Structure formats: structure tokens, C-alpha cells
Structure P
Amino acid sequence: MQQNMEYIAAIYETGSIRKAAERLHITQPALSIALRKAEESLGGPLFDRSCHPLKLTPAGKIYLDGIYQMRQIEKNVTTAIRDLSGLNAGSLQIGGTQYFISYVLPPVIRRYMQLYPKVELHLSEADAPLNIKKLLSNQLDLMLSTREYDADKFEIWPLSQSTLLLSVPSVFAREFHLSAWGITRREVLSGDYLSMETLPDPSRLAGLPFILLPPGSGLQKKSGRFFKNAGFSPKVVLCVEQLVTAYHLSCCQIGAAFVTDTLICRNAEADVVYLKLDPSLAVQKFFIVTRKNHYLSAAAQKFIALCQEELLLH
């Protein structure tokens, strides 16, 4: 039964029997036979095979929820026993986007590894929907996000915040006569830009090529509000998964992108200008997200405390 549970969880998590077989290092026919036998013993199909990727049937949802509950119980017991000996063993699975892993967490991770060298850290660099899926399936202990999630399912730990700006390639700043409102990287580094009255009329940006993040992301929702308030639909030249990617493409003169002051400060000087946004849209808050009513290991508690110490109000 334990083997069947791992097989079915792998099929759900990968979305196909072929990919699950590759992960499990078994043949696809062998996995198909195991799935069919499990379904016969349970009395009904667990997956809707007409969907790609495969989707769970109502029976499949019940079965998978049971798998994850059993995994969590096993993990809770193991972690609680390890916690008796302090942070001299164990592991911690942390999820975040490329932006969080590359630009927000490194100072925290360095200090955590210095303080608790025997705790093994694993980083999952992926978009928020995939990390939430991993969190719900107990593949992550915690994740960083710019979104607050359902309070019935998740525990939210506030961290820091950053300021959003619009990165505009210099070639377009000149073409659209935006240079007069431009902010330099030096002014972002010093923080002087926060008190500067350099907010252009948003309607001047109509026709500017934009690089945006996909629907569903927190930043995409903010940018949607920006365009609605500005009264125009954006000319989208590229849609990318990661904030960092959008910024680097903007630096290559491809289009304008919404970025954070943190990202600007931790990258080299680029041939772009930065435009301030309306204050109601400019604040980007960060959170740690964990599953509610689940045992939080000592390793996870120490990491959250260290994040708050290092990042809160920064």
C-alpha cells in the first residue's frame, strides 16, 4: 500500500504517468499496471485520463488528501523527535521565486548556516503556484510570497516590504519624453527618490512596450490596477515568469518592466531610467507562508525568527 501511495502521489505531482515513471525510476507500463490495480482495489478511478495534465477524480482527491495527511503525521513524529536534541540534525525545505531566492534570502541563509550548520537546507526556486502546491503536499516547510493566502489553510508571517518602480529603457524614455521624470540608480540606492516629486502622468506611458508577469501573480494584479487607473491597455511585448527576468530584459532595451528597489540596488548600473508609481500601488509586502495547524519544526521556527530579525522593516 505504501508503494501505491507513493506512485499515486507522483502521478498527481507530475501530471502524467510518463513523468511519474521517470521520477520513480520504473517503466511506464509497470506504473500503469500498479495504478490500475490500486483503482480496482478502491473501486473506482483516481484520475480523469481525458485531461492533460491528469486531474484527480473526487475519489482521487480523497485518496490523495489521505496520503498527504499520513506523510504529515510521519514527518511531524520524526521532526518532533529530532527537535528533542536541538538543531543538531534535520532539514528545512524553503520555497520562493527566483527573486526571493536570489535577492532577498541570501543574507538570511548565510547567517542561518553559520548558526545551525547541521541543519540541511533545500531551496525550491519556482513560481508561487508551484510552491503552494509543494507546500500543501508537504514537500516544503515554508515559502516566501508577496501574497496573503487563505487564513483557514495557511499561517502568514509578515516580513519586509519594498517599493515598486517602473524600469524604462533609455531609448524609450527619450522616445516618449519621459527622461524629465527619470530617477537614477544612485537616487534609489540613497533612498532620496522616496521624497522626490517625480510622478509622471500615467497616460504618457500609453504605447510604451511592456514586459509583464503572467496572470495570477501578485505583481500582475498591481500592474493591472496601474493600467486601469491610467486608462489604457498595455502594449505587451513579452510575458515572463520571473520578476528578475523581466528586469534584465528591460535593461536590454526590450521594454518597460515593473521592478522593486531591492532588485535595482542589487544589480549593476543599467541604461534605464526609473519612474515612480502612485503610492497606493508602489508598496510590495513580503510574507512567509506555512501550513496552518501543522507541526512547525524548531528549524523552521528559527528560520522564521531570523527572517523577521533580518528583514522586518528593512
Structure Q
Amino acid sequence: MKHIVRSTLKHLSTISSGIGKQKKLLILIYHRVLDEPDFMRPGEVDKNVFTWHMELMSRYFNVLSLKDALKKADEDNLPPRAVCITFDDGYADNYLYALPILNKFGLEATFFIADGFLDGGIMWNDCVIEGVRNVQGDKLDLRDFKLGDFDISNDEKKARVAETILKTIKHCEPNQRKEYAEYFFSFIPKSASEIMLTTGQLRKLHESGMEIGGHTKTHPILATLTDAQANVEIKDNKQVLEGILETQINFFAYPNGKPEHDYLPEHVQMVKANNYQAALSTLWGVMDNNSDRLQLPRFTPWDSVPEKFMLRIANSYLSK
């Protein structure tokens, strides 16, 4: 990858100088690391892609644990090109595939866990994706659910239909979304129950030196819940994880994570009241001196080639 250095040298040099006298922190966000590319999950990296992501991180950036990065930021001692690596939700492949790659390059990461899906659970979005994947025939008739009638005669169409359904029901009232998920679950083979971490795998992640954070119990859109329901999701998740790992959980990630859309100011206050030191959104950007510690931005380039991936990261540090 030596040619990448030439294409990013100017950007990285500027970053290293501490432009604007502000040290910045890039927090990368991932969800899954697949064994191989999957037509139904085009937005997820596989082992090969994640490997070159981490090779670039280890070679050209200063990768820190979230705890260390925030401590250094408080001390005004954040190194140039500072990066944190995070994962949301709690997929088994975080342990099976991501962990060995992180260990290969000597990198730490933070894993935000929705504990309600440990030991055989499955999230609503995965019910949709795996359900559409396994439906037999060329048509998917969802008119009884007022979602329409879909052509699923090939892989490309199946992937597009799943994406359409996910967007349509994402912000539905929780019980209604659960009804949709249960319908799609009926098409899924039993093997899909292994998609999420087990409690044992979670403990091993933690024991390996990886940091564990909270992500609610059942990954709801907090903005769709009552205050009482939202507080239970946040509080109980923290207590369960602390019980499993016998340690304090200090960091939280909002499900879906778009401020004013997926979560509201009152949820930020709930996170604070539950003694979290920092919380992460999915608002794109890099952390600087002015960032709200309870709504930190995250960003991962979507580029499929290293050169563009690196350039987009370099440019993100230079943005205001």
C-alpha cells in the first residue's frame, strides 16, 4: 500500500501540524465484519475489507481506546491523527472475525451491546433481511401489512426490496415493527439464531482487552418510546452488562443515533443520569474541542478502495 502514502501525504502532514490548534478525534463506526461479501448486506464490510481498513489505521494513524482518547482530549494531549474504533449492536462476527483482525494489528475497539439479543436473539432489521433472503418464489406479497407487493425474482431485487422495507418500517411504533419482524422471522432457518453474540463471547471480548459499552436492551428508536420506557432501556442495559462483565460501563451509543430524529434531548439527559461518561451518535463528523461529550459524532468512509478511503478520512480531519 505504499502508493497510498503519496496520495495522502499532504493531507496527513497538515493534520499532524494540528491545524487551527485543535486536535481532532475520528471515531469509526462498524456493525458487522462478514465472513465474505453478502448481496443482502452491501453496506457491511467483510474480513478482507476490514483487514485493509485496520492495516491502514495501524500504519498511518494513532488508534486509541475510547477511554484513553477522551482522557487525552481532557488533558489537551490528543495525538495527531487520533482514531477510535467502535462497533454497534453485538453481532457474533465481532468476536469471530473482527477480534482476530484487531489483535493482529494490536488495536483496541469499543463494542456497544444491546443485551436483549445475547444468546440467540435477533434484531428486527435482521429479521427483515434474512426473511426476504429466504422467501421462496418470485413475489413477496405484503399487501395485508399495507407494505405492497414486491418482485424478488433475483438477488439484486431481493436486496433492494429489503432496503425499501427497512426504511418504511424503521420508525414505526415498536409493537407494529415487532409484528412485521415476527412475520419475516417465520421464513428464517434456525441457524440465524447464531447471528448475535453469546454471553460467553461477550465476556471473551472484554477479557481480550476490548471495551464494552451500552446500547439499550432491545435497540429501539428512543424517540418512539415514552420517557419511562426509554429510561428502562438505558438503565437496565447498563445494569445487565455490568453484571455480566463485573465492571463499570462508561460509554453509550444511541440506537440508530441521529439526533432529534432517533433520540431527543431528554434521552441525552437520561444517559447522563445513568452515569455514562460519554455517548456516541451517528452524526457524521470528527470530535473537536467543542463537541458535546454526550453526543459525539462518528464517521466511516464507504469507499471500496484504500486510496479514496484514506483521502476521505484525511479530509474529515480538515473539515470545520
Structure R
Amino acid sequence: MMAIIDIHTHMISESWVALLRENAAPAYSVGVRDDGVEALVEAGTLTMAFIPQMFDYAGRIQNMDAEGIDISIVSLTSPSSFWGTAEQSLEASKAINNDMRAAQTTYPDRIRFLATLPWQYPDLAIQELDRVCEMGAVGIMTLCNIRGENLIDEKFKPIWDAIDARGLPVLVHPTAPLGYEKQDLGAMLATVGFTFDTSLAILRMVNDGFFDRYKNMKIIASHGGGTLPYLKSRIDLFFKARQSDKDKIKELPSTYLTNSVYYDGVVYDENAMQLLVELGGPDRVMFGSDWPHPTNIKQVLNATDVLPADQAAKVKGSNAQSIFGL
């Protein structure tokens, strides 16, 4: 029977929340929603709710059973550990990594995890990378920008070099996009804001020649690649219109979007899923739920089921088995 593997799903821990409360201000804070539930305040907006499902691995296994999911690859979400001093950011990374490793140990057939690194401090990030790989992490999660710094910034080159040397998968997950403070995004942060952040980060990597330099790691674009499947032809058109000797890539950007980038299938519409598979191909798309954030797992699975049976099987499980070595 085909295994269903969820590669985009989140958990947090009490220790991580405690460190956030103590050290993340003024960039991030904790507020209270109208229903009395505490939530992260990001970009001046209440975003991630600290609901019980975010902490409870036993409850997660029950949910997985109910939804027919065999393995969940859990990760932290925005704002990761990108706040505080070097010591505070490293401590927050270690806290969530230790918690996820404990869950993987408790549920070895059901839980795997993507590790968190203190990217602002490359030496510490590489130190933690070595530790989490020994702990059994199956990949890394990073945000689309590191407190306003682009992923292609030279500062982060040592981290990318170390990740590429290990050939690890990296889930690139959105956060508040650059310039958010001028946008008054409000409730649009998680919709237009997040998808824009993903699109911009991945296209920057393409245009910078990132995928020509790094051949071993597997970059996974969150939420179906944001707007990239929809904009593929427009991106190529403008690349050809301005092509010059100064360009860092010689192939069309869509070539990299098709042959170098991987995608999660966190889309809720069968037309969007088909468009995503047309861009990345059936071997580069993997099922994700985004649980326990607001989501509809059945809707994501139904969108996958409109694909030909062999492609649906790849998206639901076999691609992830290969890419994450499960």
C-alpha cells in the first residue's frame, strides 16, 4: 500500500515559546486573539496561534491516523530562531531541534524532522548543522529571508556550502516579506505576503546562479512555489527582453524552476496542482498539509487525486521517500 508522507507540517514547543517571550521583542511578541488563544505577533499582525495541536505529538499521531497520513516531516515555522543575540538564537534552535528529535525517537515510524539553524550567525549555524545531522534530522528548514537579508547574501555562503556538501533537502518557508512594514498587510500576510516572499526568494536564487553553484542539495519551495507556476512564462519573457552578458544564468529561468527546484503540494485547487506539476514535473512535487495551521487536508489530497494515478502516487509518497531517504 502506498505511504502518504507529509513534508510540510509544523510543531512548536513550550521551551521555544518561552525563549520567544523572553528574547524576541521588539521584532516579535505574543498577543491574544479575540477567542482568548495566544498567538505570535509578526509584522504587527496576529499570525500563528499557539493552539494545543502545535505542541501535542500524541494528538498529531491521532490526526495522522484519521487523515490517512503515514509519516509527517515536522518543522518549525516563522519566525524560526531569527531573533535575539547569537547565544539566544542558538539556544532557541537547540530547544526546538531537541524537542523534534525526542518526538522522532518516540514515534520512529511516524515522525521525522527538519532542523532549525541560527542562520544570522553562520559559524553557530554550521555547528548546529553538524549536531542535528548526528541527531537524525532529514533536512533543514529556513525562511525566505533572514530578518530582511536575502538567502543569496554572501554572508550565508558557508552555511549553503555545508548543506550542499551533505546533499540535504531544504524547505524554504515564507515569513514577512521585505518591505512588509510599508504594506499594511494585516490578514493578507499569510496569503499574498507569504506567497510573494517565496516567489521572490526562489527567483532570486535562480537569477543569481545559485542552482548552478549548488548541485547536491534539494531546495523545496513552499506552498506550491507561491506564484511561480502562474508566472513562469512572464518570467521568461522579461528575462529574454533584458538578457545581457551580465546575467548570471544562460538558461531561461523556467529551466531552473523545472529542473532544479522541488515543490510542496500545499495547494487547495486541482487546477493549481496540475499547473504545479506542469512546472516542476511529477518527480519534484510532494504532498504537504501545513497542519495544524488553517488547512484542509482532504482538499489537498483531492487536488492530488486528479492527477494520473502514477503521478498521484509520486506526489503523495514515493517522491518524498526518495528525496528524504525514508
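Observations
- Given 19.9 for Kirkwood radius over Cα pairs in Å, calculated: source structure among P, Q, R: R
- If Rg/Rh (Cα atoms, Kirkwood Rh), for residues 163-210 alone is computed and equals 1.16, the structure in P, Q, R: Q
- Parent structure of the calculated result 3.5, given that distance in nm of label points 7 Å out along Cα→Cβ at positions 107 and 131 is the read-out and P, Q, R the choices: Q
All of the numbers you see were taken from the coordinates with simple rules; none came from a lab. Bear in mind the structure is a predicted one, so any value in this text is a computation, not a measurement. Cβ atoms are built from the backbone, for glycine too; each structure is taken alone.
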